[in-house]
Structure I
């Protein structure tokens, strides 16, 4: 049971003990929906269509370049905006101004992408979108340990993961129904992102940080704060590494999904196939996030859920590797949803329990988010290597499974969380 905050501790920095209500949780879920629409409609289909239109023979290389550059931006801005929000003194609270600003920047970038017909414009637009969406994501993620007590974090983490999945599904629906109208797809994504933050901002319950509680800014200390020593905080280090490995494996499975359906399965409607697979995946994620999150809260254990779900994700990749036909892809998508839904819910709760400092939750969660963003740089490069030089899509999916199993094994190196 979490102890009550010590007397004199500012509300913004105190360890939360009161359960959050459904209106606040709904706001968090909707922000996650909008952010993931903005991420995954372009990643799954729109950017691929634009890459194909620019150079069909080099579409994989173009998509790899664009996604890797955007992910590189996210590596910097996610912890940076999280750290800046930790220090923000505003009547709106610490997190809300960055959620709003990030949504506005991401919306503008999506509108820019809607008219991009050259590689340079795609790279610039996607980098700006990553900057805005990651500003919003870093701060909405930090709001959970700010406001949610430990005994409710599995449930809230599961619902937030459900929001992420609904965003992915809605993004796929948008990409499917536009019938090749790329500009319309980006406009719909922009509307989804901007509107998604409104309910949260109207009911943020975001405690303001008193000016006197903010430490004096020293640039050297600020920069050094982004390094969290694994020797001093080993559980944080192991949690970061296991999340990195899991997201590398997951990205390897999905990064070339459109091309896999086109070139290997020979699906007559690859964009429609992406929608079907995403729907199966989303359905299973929605079920398992809610069930696993609540179950983990009830039994008070995290590691066994994380390890088990990681093994299930690896099985999904092996199904895709050795049954490269449409029914195999459908089964693989469903199994991936079962595993990744449970993983997202419970691993998020685990991560919030190994943060080094209450005063730097935004920065620390931003550093954790690098473990999910860095794979967007690493995985496309590994995927290109596997497809071009190591044996094609079978090698790609086997590599994804091996990396996921490594993450499952390493989670037991975390000692402070049961």
Structure II
């Protein structure tokens, strides 16, 4: 289930002088945008989000805007399409992208929801209605254009990584059911929770060695920096007793210049630093040192003596973990960020995201003449697409409470009857 603090987000608002104020709120649970209007000037989206939270799971999917009183009660609801602020993202066709040999595809409407892990990430299974024989995977996608480039980077990087016992495997490319466009991907599901979620396990010294080895592989052989090494991105595969790294949405190619949109190489996020901080956090359960901006996170702030949290279980002394990290840090000294440009022997690369069709936008009249500009059409208002008779890919789905009550839902949002 998506935690309540992450369920709602406002990307924009209309705040005229004197009001009324309108905030356009993204509901990650139902994957839709609802505009919340309040009287007066509301220059902060918090009030709109808090009021909307009370009604979100009760509002029909055809409600696009609500007008609230000062007390947060609904005065009116709007279902006319003029109030629909939903935009549709341009997704590339499968034929437009370069797919490595052996990578397979699955359609979005062939995935059945099991749980909603977070914004743009669901636990799903396929084929639908197959019970215990179904394959469980994590479906990562995007329905807002702001996340398109990052998703493109993560999918292309992950599906090109050779299979490795300490990296969660890439599964399939996900296509829409309308035109076969690429809307996301799946990766294997490893049960048991992350090292941040499941603190009851013994944190083994061998797992630290595995993490060090896979980071060296990414940095030095493949020219990739993960940039988000943390307990929340580490799983343990109980069947092989091995640690597995996942979630490459912050990853980047080392020393690639210029970096495409959605990809950012930050020296302060180097993986050596990430592994050391992660180990310290797992042993001490002290997460305070990384609650500051990355450029202010300093390994020198770590105390010489790491005090093990009383509930943490280790299979070696704390000193053994520190020694392994110290020896590794010395080996990587002067090369904390990975190989120099072009030095990675098996550097992973991928093409840029295919560009969408161009569209012409009117800028009004200048000097008595109409003025226009042509731009790349990365996203478009849903109603504009419908008005010209083109197909619309919808993402709306029932609220989590229906899923919890036993309603079966496909990743397309359609309620399933088996």
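Computed quantities for the displayed model
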item: helix-only ellipticity at 222 nm (-39500 (n - 2.57) for each DSSP H run of 4 or more, over all residues; to 500) from the coordinates reads -5500; which among I, II; result: II
item: Structure responsible for 1.00, with FRET efficiency 1/(1 + (r/R0)^6) of positions 13 and 53 (r between Cβ atoms, R0 = 41 Å, to 0.05) calculated and labels I, II on offer; result: II
item: Comparison of I, II - label where distance in nm of label points 7 Å out along Cα→Cβ at positions 173 and 293 is highest; result: II
item: Given 27 for relative contact order in percent (Cα under 8 Å, 6 or more apart), calculated: source structure among I, II; result: I
item: For volume of the Cα convex hull per residue in Å³ computed as 199, the structure of I, II it came from; result: II
item: Comparison of I, II - label where distance in nm of label points 7 Å out along Cα→Cβ at positions 21 and 85 is highest; result: I
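None of the figures in this text is laboratory data; all of them are computed from the coordinates on show. Source: prediction; values computed, not measured. Cβ atoms are built from the backbone, for glycine too; each structure is taken alone.
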